[in-house]
Structure P
Amino acid sequence: MLRYRLPVGVALILLLAGVVWCDEQQVAVAANWFPGGALPAGCVLGLLGFVVLVPAMAFELTRLLKAGGVDAWPLHFAMPIACGAFAAVCLHAWRADAWARVAMVLVLMGLLPALGSLLRNNAARALADVGRWILFAVWIGAMPACWIALRAQVPWWGVIGAVLAVKCNDIGAYFAGRVCGRDHMVPWLSPQKTWQGFCGGTLASIAAGMWLSMQMGLGWHWGAAYGIAISVLGPFGDLSESLLKRQAEMKDSGATIPGMGGVLDVLDSLLPTAPAALWMLAAAG
């Protein structure tokens, strides 16, 4: 498996770098149709997320829920909710607040099924509807959009560095677990995750975060805090997806990416870490 993951992982990093480079080339290009009259930082990344990544995650998430016996939303209802939440966060970051409000209205329509369940005095169904809304609107919609919001405030290389810091946590945990892993964290859910691997991932993410924060002109303590945050949030995202896959009795969320699985399998640790990156690396500056 490792012989596939390494080249595919390198290819994905190069692809990310290429997309971010293209994004940099489009910044400030005249666009009279966009508020402000010019394309904002993150426009190419946002378009990729809106057209490809979020729809792919919505499809895979719907598939996992249905396979797990959950009464999932129809894809034609779930996908606009996820894409609308993604667009709302991006548009707000780009100061296009009028369009962001329109997108947010679409997102809030996803709560109508919960309201209908409450009116029918079905509390259990209402809670399930709210849970579905959180999964689609927040988890795979708003959270990844925080990476676009970060790009709107920091240089392109800062976004790549923040993403690589998350992946350093994954890599550090993997190799530390392989070398000295003994005590399993959640054996019933993810037998390969160990506390020794967790410690190795934490050290790797702290080192990467401190290096990045120093390069961005922030204090080293911001980078250390970011490293600690992603060492907790990254595995939480991974374990959350593992829970869905175990419920569905599926090894991967899809087969889109050779050696990696689906889009959710690649982005699981990047979803809950995105708000931390936005708050610690952008707001700190």
Structure Q
Amino acid sequence: MRFQDQVVWITGASSGIGEALAYAFAREGACLVLSARRAAELERVRRACARPDAHRGVPLDLARSDTFPAVAADVLAYCGGIDVLVNNGGVSQRGLAAETTLAVERQIMEVDYFGAVALTKAVLPAMRARRRGHVVVVSSVMGYVGTPMRSSYAAAKHALHGYFDSLRAEVWREGIKVTIVCPGYVRTAVSDNAFTASGARHARTDRTQARGIAPERCAAAIVRAVARDREEVVVGGPEIYGIWLQRLFPRLFSRLARNMDFGQPHELRQTD
């Protein structure tokens, strides 16, 4: 087993990619710390994992980074150290930039960017003291490209790349590794739970999301990348080639992006 008795802390572990990661790491012998806002769902996932008694659910709200130092101290006291921190939790967006409120913009950045940064900073001193550890950040293809109705989400994911690429360059001599994961479309509830321009829930599954890869396939690719100490991994369907198209032919990608049909924000579709 590739992660036998290693402590792996996963955020966003109550559903989607995070839930699939919990099962995948548990099968590899890891001892899990599972975090998300919903304690009951964390308990469901914990019980469904291999060796459920080896794992612990720790409720965590990524929008409340002021609570992280105390939560991290409790986890470290209980586990003795964190071998792998998986910053997976986040929220997406379905709203036009011109109509998205500043409050929604800040909330997306707080959860998707500052949440990952703050939790990493809470765990990093212990990793540095032990001179080992692995920080994993689940970003997105949107960390490289920008498309309609994802402006703040793309901004947060772009920011993750800048921060964690820099962190990797700073801590590698201390035995700490950083892996950035860039999934394309994965069949999860991410579009259902996305914020619209007003902050309401999108409340429907996009066609592209429904046709995405299974979360289990994404999780398997992430576990494999972490085991191999990969600095970055891209996983998904044909949409992942947008990264290279944007890099090599930016004007062509720009024209294609302008004509992509991402639908209208949920609140603009209301007829009553």
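What follows is calculated from the coordinates using simple rules that are stated; it is not laboratory data. Everything quoted here is computed from the prediction, not taken from an experiment. Cβ atoms are built from the backbone, for glycine too; each structure is taken alone.
Brief remarks on what is shown
- Structure responsible for 3.9, with distance in nm of label points 7 Å out along Cα→Cβ at positions 127 and 151 calculated and labels P, Q on offer: P
- Among P, Q, structure where helix-only ellipticity at 222 nm (-39500 (n - 2.57) for each DSSP H run of 4 or more, over all residues; to 500) as derived comes to -22000: P
- Structure (P, Q) behind the derived value 30, 20, 18 of semi-axes √(5λ) of the Cα gyration tensor in Å: Q
- Once FRET efficiency 1/(1 + (r/R0)^6) of positions 15 and 191 (r between Cβ atoms, R0 = 30 Å, to 0.05) is computed for every structure in P, Q, the highest value turns out to be that of Q.
- Parent structure of the calculated result 4.1, given that distance in nm of label points 7 Å out along Cα→Cβ at positions 79 and 231 is the read-out and P, Q the choices: P
- Origin of the value 3.2, where distance in nm of label points 7 Å out along Cα→Cβ at positions 159 and 223 was derived from one of P, Q: Q
- Of the structures P, Q, the one that 2.4 was derived from, the read-out being distance in nm of label points 7 Å out along Cα→Cβ at positions 23 and 111: Q
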